[in-house]
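Pasting the structures here.
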Structure P
Amino acid sequence: MSRSVIPAAIARQPWRVILPLIVLVCFGATVLYSAAGGSMTPFAQSHLLRFAIFLVMAFGISRAPSDFVRLVAYPAYAIVLVLLVLVEALGAIGGGSQRWLNLGPIVLQPSELMKPVIVLVLAQFYSTLPTGMIGSWRAVVPAGVLIALPMGLVLLQPDLGTALAIAFGGVVIMFLAGLPLRWFLAGGAAAAIAAPLAFFFALKDYQRQRVFTFIDPESDPLGTGYHITQSKIAIGSGG
């Protein structure tokens, strides 16, 4: 019986996804190397280090049995939630926001970890919820709390975009869990009504300016609309 030259554990990995990802990461490292004036530090080195760490983590997670993933869902959520609290107390400040934890060779942004973790914890929650409760408040309130806690901490940083991404991931899991469609329609209607109030009274000035720039970047082509305008010029010139 012939044996494969490549071990089965390696052969079954999704290399059609991994190899293009490696190419993109190497291209990014090359750009960062050039941006640093031909030096691997500080950008390219930390970029490659982060990729290596998370690639190993991805391989480990891919080999983990589903029971293990269910087991760690709530502990992982609790750990990332604690990290978000630590960001408020000890986080590094940059660009007017406090979003990162300085861990020496790498700078960790816990809010990014919450994006996949909120999916895991809600999937675990709904997998243990009796089918008969899927249309009751017991299917909404606990899930809403699980989403609201990290959202609130991320909004304090402030990081509206990541907070909305966490909420979106949570809502998608709630939809896939089979919650009644009328609840999502009602929530969407409420959000549409509240959006103008939030725009004028909850958003900060720079956040409102981003919306105005997105709608009409030519109104300030040398300021806030500079990058959008230059992107259009580059595309129009053939790249």
Structure Q
Amino acid sequence: MLVIASTSRLYDRLRSLGLDHGLAVYVTRKAIHALAAGIATLDLLCELGFKKSNILLVDSKGVITDSREGLTKEKADYVSTTDKQTLADAMQDCDIFVGVASSNLVSKDMVKSMANNPIVFALSNPDPEISPADANAVRDDLIMATGRSDYPNQVNNVLGFPFIFRGALDAKASEINVEMKIAAVHALKDLAKLDVPQDVLEAYNVDAISFGKDYIIPKPFDKRLIDVVPKAVFDAAVSSGVSRL
């Protein structure tokens, strides 16, 4: 469900770029759970209209190009025809970086080489691919998220799975399909743009929270999640024909 949480903000950025123009770099590692999260996020972005040809998938051996042999089916689906070989090559002029790889993988110079107003989702835990302090030291136009609660913009599974399952169970859905996932993406995206209620401010001991570079996704303690996301998922299950009510 990390897929849903991360995609909710990426979608807005890709829309602003034009879904057929933005360039995304996605870094994964060999571990099965990381590869699954990586490919699932890419698949969902493509369902939302992003072009595979604008994605550079990078693993421990470098950019996955059409010259690579012995690729798994999942990686082969995201093969690129490019001269870029390394992560540093891939990040040059890219709009979005998403990492589920390992800590300290990304340098300041790599972030510096990205396009204007870049997004960096450094989601490796417990330490991200690059720290917010290092990334913000070289870019003042950056939007950044990590998997950590002590940094702004925590991308966490808890924003997805309880509420998606609730909506699916309420609808007695026979499956969780793409339409339901997309509904959850839009619900999270839209909720982040609404005024933040007082109980959320008190939970995080702050005076104000508003949509912007340090708040791009709802907080896990936002009680509105239990109403907004399950309803969106429920409605999508019904309209897409997988509800058994």
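For mean count of other Cβ atoms within 10 Å over residues 39-46, the calculated result is 20.9, so let me know which of P, Q that is.
Q
Given a value of 2.0 for distance in nm of label points 7 Å out along Cα→Cβ at positions 87 and 191, calculated from one of P, Q, which structure does it belong to?
Details: P: 2.0; Q: 3.1.
Traced to structure P.
With distance in nm of label points 7 Å out along Cα→Cβ at positions 103 and 159 derived from the coordinates and found to be 1.3, which of P, Q does the value describe?
Structure of origin is P.
19 is what came out when relative contact order in percent (Cα under 8 Å, 6 or more apart) was calculated for one structure; which of P, Q is it?
It must be structure Q, since only it matches.
Taking 0.97 as the value of Rg/Rh (Cα atoms, Kirkwood Rh) derived from one of the structures shown (P, Q), identify that structure.
It was calculated from structure Q.
Have a look at P, Q and say which one yields 19.4 for mean count of other Cβ atoms within 10 Å over residues 119-126, as calculated.
Going label by label, the one that fits is P.
Of the structures labelled P, Q, one was used to calculate helix-only ellipticity at 222 nm (-39500 (n - 2.57) for each DSSP H run of 4 or more, over all residues; to 500), giving -23000. Name it. Don't skip to the answer; put the middle values down first.
Working: P: -23000; Q: -11500.
Checking each candidate, the match is P.
Throughout, read-outs are computed from the coordinates displayed, never taken from laboratory work. A quick note: this is a predicted structure, and the numbers were derived from the prediction, not measured. Cβ atoms are built from the backbone, for glycine too; each structure is taken alone.
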